[in-house]
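What follows draws every value from the coordinates through simple rules; no lab data is involved. No experiment lies behind these values; they were computed from the predicted model shown. Cβ atoms are built from the backbone, for glycine too; each structure is taken alone.
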Structure P
Amino acid sequence: MLQLIDRARRFAGRPAIVSDNQSFTYANLEHRSAEIAADLLEDMDDLEEERVAFLVPPGFLYVAIQWGIWRAGGIAVPLCTKHPLPSLQYVIEDTEARTVLYSPEYRELLEPIFDLPDTDFRPAGQIGHPLVNLPDISSGRRAMILYTSGTTGKPKGVVTTHANIQAQIESLVEAWNWSADDHTLNILPLHHVHGIVNVLSCALWSGACCEFLPKFSEGAVYDRFLSGRINVFMAVPTIYYKLINYYDDLSEAEQQAISTKLHAFRLMVSGSAALPVSVLERWKVISGHTLLERYGMTEMGMAISNPYDGERRPGHIGQALRGVSARLVSDSGEAVADGEPGEIQIQGANVFLEYWDRPDATAEAFTPDGWFRTGDIAMWEDGAYRILGRNSVDIIKSGGYKISALEIEEVLRKHPVIKECGVVGLPDEEWGEVIGASLIVDDGQVDLPALENWLRERLPGYKLPRKYIIQEDLPRNVMGKVTKQELKKLFA
């Protein structure tokens, strides 16, 4: 997003990124991204929206590559570092990425697809080129493709323009009072809007510093908190749950030291899944902060947020951000009265351009008058939106991820002994929901450890079922459709 890079010049000497035990300034970031852009351009004047995928760990190189792609006129396609090869290959092929940049630790993973036609796999650390004149990029150009969870089959690529990303950043910088004095610890995945926009891009837009850990652990997070440098932190409910459990096992002196530092924080945010009231209340005792919950999705960034100053109520997501219009409508498309449930629909410069190469899906995502259909149900209650849940029972929210039951079922059905299956989300205090799978198998038997190993080769870890039941048949209605609410009861 080119305005983001232009702003970096005013903060040239300030620390922008801390990663791998090194501190990098905005000038370092601007210079390295220009080298990468020059290398990507080779003999061209402009990538003209060529897709460039990249698989690198969070840190300085990740940001330099992202900016370099944008500065060369390309579309950035960040790949998930925890996805198995089939998931990565799907994104690379679906976007028709011309180039895939990777860091050394992912070479062995990607090697089996190095022979993909018309795709150049290149070690990320070796790219760089004498500086050249870079193209002028209009704000309406496509900037990034992030992939959905695949709620209705295969994941869809969400295309955002430079203007979309700028609108998402500006609304949050204003709403959450970001400034150059902020220092945030970013532990969120960088193939997801939460980590890319809410934390990384908002920090860099503001002249703040964004720090990364080599590897997540509760102890490492608390060590950084104890440094006294961090004053902004954002995470999913599962992370707060883990931090609470770790804190509760510490000595009283260690707890006191941590709580003293946490009380000095400026802002703490929770999102990507519903925050259990028990977690909110316990974290407030530990930190002195009522976590700020917000609402958004890949297709629009953040659209609704609890206030920075003002009451934050459990289960409520607050009000629409500046520049964003929100409404609640019935199934028939009519506005609902206050206190009545309706689908959240959004309009604004933050809303994505299109689903990559899926014009029919793009058209279905919008109403005839141009509002984006979120598929989430809420009520307007005492001046704030209260989320009631997803319209479809096939969406499982676990550890900050929205997971498609249909995608997991499709993979399970490919196993040689599984005849049929049904996947549902089961309530869990730590994860929000865990995945349960009901299996119909040959001879009524399946080696579950072997099945789990088989699944790990085909699905990322957060999409693996945690609970299984073996049945002779699935509960169905008269139309033959599996009744998943009944299926959930069987796990109890």
Structure Q
Amino acid sequence: MHRRHARTITHTRVVDHSELARLREPRDDFVAEVAGSVPDTFELATGPFHTYRRELRVEPRDARSLVTETFRYDLAAPLWRVVFRIPIARRLRRRPTAGHTPWWAPPAQLDARASTVLALLCTVSMVCGYLGTVITQTITFAADEFRNDKGAQGNTLAAVRIGILLSMAIVTAADRHGRRVFTAWGAMAACVFTALGAASINLWTLGATQTMARGITTAVAILVTIIAAEELPAGARAYGLSVLTLVAGLGAGLAVWVLPVADLDVRAWRIVYVIPILALPLLWHVVRELPETRRFEVAAAHADAAPIARKRLAMLALSGFLILAFRTPASQLQNDFLRDERGFNAARITLFTVVTSTPIGVGVFLGGRLADRRGRRIVGAIAMVFGSMAIVVSFLTHGWPMWVWQFAGIVIGAGTIPALGVYGPELFGTRTRGRANGFVSIAGVLGSTLGLLVASHLADRVGLGKALAVLAIGPLLVAGLVMLVYPETAHLELEQINPGDEASRP
């Protein structure tokens, strides 16, 4: 049972007859009301609340009335209530046009269960964002202590990618035994394996512990998107993915923010690995509160899983391969490009990254809302083409245009994350959803590896900008594939997208 966090908001205003009539109608924005049994009271129909009640006290005053409006509610957002406390209070005091949701809310109304699940998944996603960033941020400091060169660092980072095989095993098991246990307990296990990296005696042992940690973290991140897709309403799945992406970015940012402790001592980088232990109490709350998805519970009671939709798998795997073959070198080789080809020092590199990358959240959030409202295909294809082209142009220009094009490419391209990322959990049946997304992740890792090899080889001959222009053919092909082959899934239930699941609809 959840703990009660009831709040009361009361405000008074003078209104005319038409405004009073509006107040006496049930709300229908991010919360839907029904009239209560007592006049001028309204109860919860649908909304992100465990409990909700609105009451009016009306005092007539000639042609106008003094109205006292009181809200009593318990928001269904464990661990994240404080974030929404002010926005919800301000929204409730307003009387918006029916059907108009606030900018921060999903296009479709969430009920208490969906809101609770999304909040719990946000906690897991933030932890995963931190865990997924630790090794790349700290390996240079670890190599200094262990006196290893850049070649050893590269080999370690490459070896850590083997963890994708562990991810595949976990998500496959989740298709058989359920999402909840592998998500909640997996996140805790990933924190423990990450913390073990603090006890490393050499780069090999660090790589071994982080291979386990990254493998589990990747599996948990996949399962988080699957649970969100299975629990959120049809009109809010892309929105949910955008929110999860943003909080994962917050977790990754936390890893960067604490990194300066590594300058305190040659061994101080180990502190970054211990910090995830602090997340265990939060994750224990997730273990207790996160339910198994209703779709999995129903599907598990039916016949064995149908085969994976191979054409859809090939389509998403090819897309992931081509996209990451471009995006991975564009991001991971950027610092070397700025230093070697544009003459930036460390301070200017940091400034460039902060200025051009910080607004990525705007693109992610808008991409999610537009994908739910306008459709995944058109939003994803446009963001893919213009985002990729802008990034290429930024690597081919100098001065302030380089900054502008990089900014535009990152913000626009970020829209593809929710618009196309939501296809992963949407295009497969309940009993094959984890395994299929595991294969797509493997294809992405292969694309990243090949992209880095090709870009590094071509960059030595023609420069990184021209190398990325060649690799950008991949995203353009994906955009065409999206418009010609991808199905439109916005506003459709998962069972409509996957007819084989219709019998197991919750």
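Given structures P, Q, which gives the highest value for distance in nm of label points 7 Å out along Cα→Cβ at positions 329 and 345?
Across P, Q, distance in nm of label points 7 Å out along Cα→Cβ at positions 329 and 345 peaks for Q.
For structures P, Q, calculate distance in nm of label points 7 Å out along Cα→Cβ at positions 49 and 409 and state which one comes out highest.
Working: P: 3.5; Q: 4.7.
Going through P, Q one by one, distance in nm of label points 7 Å out along Cα→Cβ at positions 49 and 409 is largest in Q.
Using FRET efficiency 1/(1 + (r/R0)^6) of positions 121 and 385 (r between Cβ atoms, R0 = 35 Å, to 0.05) for the comparison, can you identify which of P, Q gives the largest number?
On the way: P: 0.20; Q: 0.70.
Across P, Q, FRET efficiency 1/(1 + (r/R0)^6) of positions 121 and 385 (r between Cβ atoms, R0 = 35 Å, to 0.05) peaks for Q.
Thinking of P, Q, which structure, once relative contact order in percent (Cα under 8 Å, 6 or more apart) is computed, gives back 12?
P
Consider the structures P, Q: one of them gives 23.4 for mean count of other Cβ atoms within 10 Å over residues 161-168 as calculated from the coordinates. Say which.
Only structure P yields this read-out.
In terms of Cα Rg over 2.2 N^0.38 Å, which of structures P, Q is highest?
Q
Given a value of -21000 for helix-only ellipticity at 222 nm (-39500 (n - 2.57) for each DSSP H run of 4 or more, over all residues; to 500), calculated from one of P, Q, which structure does it belong to?
Q
On distance in nm of label points 7 Å out along Cα→Cβ at positions 17 and 233, which of the structures labelled P, Q is highest?
On the way: P: 2.4; Q: 3.5.
Of structures P, Q, the maximum of distance in nm of label points 7 Å out along Cα→Cβ at positions 17 and 233 occurs in Q.
With distance in nm of label points 7 Å out along Cα→Cβ at positions 209 and 321 computed per structure, which member of P, Q shows the largest figure?
Q
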